[in-house]
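Enquirer: Quick heads-up: structures coming right below.
Since every read-out is calculated from the coordinates, none of them should be taken as a lab result. From a predicted model like this one, the values you see are computed outputs, not experimental measurements. Cβ atoms are built from the backbone, for glycine too; each structure is taken alone.
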Structure I
């Protein structure tokens, strides 16, 4: 059979024919794609004509299409439905992708063709394309001598290998750390549907008649807010925070120190004091000092709020608090002080209804787009659903895939990725995926969301809109291909519609009775809005500053003892709170150690939230959920991708630079 990846998919929008592909096809297509791309690059270099925008920059954008198809499909499976064969192939291929990138961006003849292109006379997007290529050449080490480039290639290859291994160990570690319980009594306090999901998870794992509490990626596990048995809470907490640091084959500490040492060496090789400065150089933040200054300004206020919350928790608990008590008594405070019971809210947040009448409804109200489920199209797993998205005038916009349930073959967390990027040059329309890790209920039972899962559903769809609305010429600028500290901004803005009155009233209905969420409950939710922000901000800043602590080290400063370093770093940041571990500890910090692109960049979430808080104010000041506002946000920001400076897009929308005050108010940090 001809490999289906060797030519563009005949399915609508270029959706890959996953049913026709397996490890052999991916390996074959990636290998052929790597070779073909280098041949195309060499043809650009060997062109005897003088370098022009068309024969150099445009030719670069048109190259590598086979490789892009193969890589997009393959890495989607790596994250969302990886078999043992796929994981083995990932280990084999990841260093080859790294080496391939080096072959391109350390090609001096190619670089010289780009330097010869004059940007004067080009339209703004085309001029930016040349400038962005030149920037990437420099950030990739084109200025190094031959020995320097040789060493850089070795560093990149080793980092790729180590990052792949880290991700695979963490994924396996999350599965092996799941807490197995013998009786339903051990789960007292959990809602019935959660208990049923735990029974189903145990049955699937081969433990018929028992109950399995699977883990989510962050430190704080949702079940700890409801479990009445303190010993079970402790088991769950220690299983979560002990991942990757317990010895054995899944311990990641050796990988961490090796990666940090290599990143420090790479930064110096490229002319930076440390890896954090190297990373921030390509972001929207003006410099590393500005990032540090912002985080350090927020930390003391966050801890003060967290301490006030801890006092309230200790009062209601009647005994000294431990970290595994926080979520349980925090939920109790919400019930007693604000009359908000988060578990009692879940029947009003049924997945299908939230999607249809919440997420999609808000998008239709704002942007006029419509969603049409395509049962004739299949994803890579039976759980994947496919919707065709159409513009207000009925024209085709793209495909949206939703993959919402957890499974053993999927990594933890939630994310958006693209299978096909929009590009006018290539004539392609977007195909984007949202992945979550919601526990799957037994067949026939409803999927009821927690508030965190509800927020994640809207958040990830904000990323999807960023990809779907892309309207750029060059694939390099498409959708979410923006600086890392800008990419979270549109997704965070989309969270504002969760409790917008017209949206909430449309989706928040009891799954069995159809009754709307009572208005007095909505009012109490609003009154309780700031409760827990001390905890949330402290755990986030703990992770963000831990990330930076690892990446300001020089080679000589890389510690032998990961745990001692982690503890000292949190003390130095003023975030060593005995009751609040960082959102991610080093042992399972996939964002920064598994190739997710957030190394020295986890600060991005709160940096983007400054823009988000300003934009929420802009929407509110201009009438909220209106087509006029949606069209402006789509046209001036979401559609632009990286085709112009993202901060220019923000200024065009807001009329000025962002201020910190709206964020401080939102998080109760004034």
Structure II
């Protein structure tokens, strides 16, 4: 997808077309977020599109559509609930994204009220809870009705569900005859974690974040399900009311607290933008320790008489605004640094964080890359983060964009505890106590234990059964870990003797928890199906460092057979005709070649490979006849769910036609084949202008329809 045209440069026809597109996209996003509790895009992307829509409307006011996103609040009430019209509309809030927006908000208020810049004007500032808006109506102190916001005018009747929430009083004393209390239903981080553990244990899909969990729980048709969910409620506003409850916003909140409602203790009174922004910064710094999700701070004019004068726009009040946090950034505390050991022996440091929601995902871990990164340097020794090192106990800024693994962007040195000490990277493997060695030119320290290291052994086994390798149905990472832990398998060859060892006798697979006759037989059959394996997949499955799928297939095509491949492995690195032949293969460099030679030169590793090969029939590589192929020489990426062939079959077919199949989209990609569920790869392809086909289009292209 190309960069959007500057709004001032749009023609009227272009503006009309884009407004139509934005109306459709944002309507679907609204329905997914507010109606189905299943967001299709990040908050940042939504806000960006909505700002784009508002900008075009401002430049072309005569093109504003009847279904304009700027005129909509929430989403239409869903079927399954009776509908509740709101006596006073439940509106959304305008957004501020920069400090300058807060100043502009204050200026607009003063201008509307005729106040000069020096006149005192107080605002309340409160955390913006990331949950589901709820309206609760009381008559003579009795709870009579509760409704979601819906589209602002009509909501869903969730009275039975609201009665199950412990923070919502059933009866009020000394309340106005009619009082409609508004607030946010949410779920704490601790309760969210416990709920997801229960979901997984029950075989159900876990929730993506606390907001989705809270919204989905409140909008259950069966109130007993809602009762079992740990929902909470913060009150912060009111709608229909028979008599005033206070003269200011802050005193009204105090009155709601006196009536028995939970109100946010971080609500503060601010005199002007400087104090508002200072409070925003303070709340942002405490965000990770609150125990619940917030996505910004809401500012409201404190004087209710002034609120009355200011009134409303079509969908937002003039007297309030939400100052949003950056969608992909958050501050949190680094609680510990753990070392993970991968299949190549790499010691990878992982930051364990106080959980915080970043970009719609709860983040509790972040990569620390390597020991240099922790000290404030990159792999070349260049200073990063202004040279700040990372220590346990630090307050760190976490960032996450798209599907990228969370990383640490910055450290708040002003909050570093006196007890924090520089992190000492281990020189001994934490899993097997072997020396952890960092070779010259390598940014990573590696365990020297090889297969005696349990971490390397189990990771190699996981790789062996992965999709691009043997891809054995029913034998995934979880099963491999358990079988390894129980000493059922310790190397790849053991997988092919499982049936002989555990199909009968005292220890039978079918008798294990989670297994039965059918699942055990299915696994044994799946293993037998993979005894015949193409050469390229076998080479990749060995998990040799630097030898990926593409490299494995190049090696297979060059040598043709397993025997030829093994015989051609040189005895030493950097010398001899076999070495020259190896590094002369297109796509094979000295780094990959050295890894291959080293692996086959190790006596224990070679013996393990030989034991594996005894159980296999290895198919020779066939050089494809690509004459007339429409994809010969092109780089193809598959994403999403393919319905007419497996991913492995599609990849094999593409390669047989002379295409190169890649796992990621880049500027070198020629074609993306996207099935249902395509996500970030499809988005990136659009951004790069890469041709994209669905599965039927792909099959038609290669003549397989």
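Enquirer: Among the shown structures I, II, from which was the value 21.4 of mean count of other Cβ atoms within 10 Å over residues 317-324 calculated? Walk me through the intermediate numbers first.
Expert: On the way: I: 14.0; II: 21.4.
Only structure II yields this read-out.
Enquirer: When P(r) over Cα pairs in 5 Å bins from 0, in percent, for residues 45-172 alone is computed for each of I, II, which one produces 2, 9, 17, 17, 16, 15, 12, 8, 4, 2, 0?
Expert: I
Enquirer: If Rg and Dmax of the Cα atoms in Å comes out at 30.5, 95 when worked out from the coordinates, which of I, II was used?
Expert: Considering all the candidates, the number was obtained from II.
Enquirer: Going by FRET efficiency 1/(1 + (r/R0)^6) of positions 189 and 533 (r between Cβ atoms, R0 = 25 Å, to 0.05), which of structures I, II comes out largest?
Expert: Once FRET efficiency 1/(1 + (r/R0)^6) of positions 189 and 533 (r between Cβ atoms, R0 = 25 Å, to 0.05) is tallied for I, II, the winner is I.
Enquirer: Assuming 0.65 is FRET efficiency 1/(1 + (r/R0)^6) of positions 53 and 245 (r between Cβ atoms, R0 = 41 Å, to 0.05) as calculated from a single structure, say which of I, II it is.
Expert: Answer by label: II.
Enquirer: Computing relative contact order in percent (Cα under 8 Å, 6 or more apart) for each of I, II, which one ends up highest?
Expert: On the way: I: 16; II: 9.
Going through I, II one by one, relative contact order in percent (Cα under 8 Å, 6 or more apart) is largest in I.
Enquirer: Consider the structures I, II: one of them gives -16500 for helix-only ellipticity at 222 nm (-39500 (n - 2.57) for each DSSP H run of 4 or more, over all residues; to 500) as calculated from the coordinates. Say which.
Expert: Of the options listed, only I reproduces it.
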